[in-house]
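Please treat every number below as a calculation from the coordinates, not as lab data. Not measured: the values here are computed from a predicted model. Cβ atoms are built from the backbone, for glycine too; each structure is taken alone.
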Structure 1
Amino acid sequence: MSVLTGDFTGCSVLIYDTDGNHLGSSLIREHDRGERRIQVNLMPDELKANDNCKLLILSSPTPCEFSGIVKKIGGSMSIAMFQGQEKENRASTRYAVNNTALIEALIIDGKAYSLQNPIKVNLINISTTGVRFRAPFYSFEVEDVFSMHMVISNSRKKITAEVINHLDNEPTSSDYGCRFMEIV
């Protein structure tokens, strides 16, 4: 998990309930670092005052993960952030996403090579360390580095990532696990 020292104003945030169910995505309108609280453009209807939630903030260079509790202050709703949430038995908690992305370039020896036909992929999950997506069968190999564009909450993110594993879903697709190298 990240520390609460960065300014997350303007970042996209994925909001989940405590069971990991995706409730919504939004942009962070305001981040009060002293109060460790954020205000988002769109609070999910399912969240009420004093509800607990999980947050995955798509900050640069890598996402940050927090637990939160919804607070009603002066008539407006905000989320107080804290750390120390219980994690699954993995390096990073995976959060389900239902979104598409576009891989537009392969990166070889530090140089980007644009693809004539960008590859449309379906995002499966995202964490603070990486992303898993489904793509056409045999699109990538382990150690391939690529540039991906995705849009979350009307915010376009450019991600550079490296394939670290894959699982073939014969005959049409493969799932690829990737680690983040950079998010812009």
Structure 2
Amino acid sequence: MKRLIEEYRQALEQRHDWHLELECPSCRRIGLPQRDGWSETLAVNWGDNPTIFMKLTCTACGQDLRETAGQKLREEFGGIQITKRNRLMIRLFLLFILGVPILAAAVMGAGVALELWGADVFLYLVVFAFLSAPGIMMFNYQIASLRRQCACGTPDYRFLGMLGRSYCYACATCGRLLRIRD
């Protein structure tokens, strides 16, 4: 069980990187920025507003390039659509996580109203809540599996940032861009 959980964590792990050239607004130098790690933030933007988690600075003058990186992310990923498989997974997940409990509650409510069962039958909803955890884990694993598939055969997707509520990745092997939502 411990090994399974460790494999699950590794599948969900994101590797942060930035490999797109940027133009510094101060010194006009064009090139790869200096990457000083990444910072966690709770500020996630909506719409087409980017969120950059990498600490990016100009190698020449030290200017912060997060704003420039956000513009570059918008340029590169603005036209990329979320895959049909990703959209289908999200729809099925919402159907599972919302539809099944509502249907179960309706059936149980009808059973209690028709005096087929006692009110304690609603404890089954609590049991369902605990049993839905493996379903949620499977959904997360399936979404993460999109990053392990690439036409180049050796996928090595790196997380660049978020564009609105979608995650933007680039394959470090072939450069293919991937935009997914979870």
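Listing for the model above:
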quantity	calculated
Identity of the structure behind 26 (criterion: relative contact order in percent (Cα under 8 Å, 6 or more apart), calculated), options 1, 2	2
Structure (1, 2) behind the derived value 0 of helix-only ellipticity at 222 nm (-39500 (n - 2.57) for each DSSP H run of 4 or more, over all residues; to 500)	1
Structure from which 3.1 was derived, distance in nm of label points 7 Å out along Cα→Cβ at positions 149 and 165, options 1, 2	1
Ranking 1, 2 by mean projected area of the Cα convex hull in nm², the structure that comes out highest	2
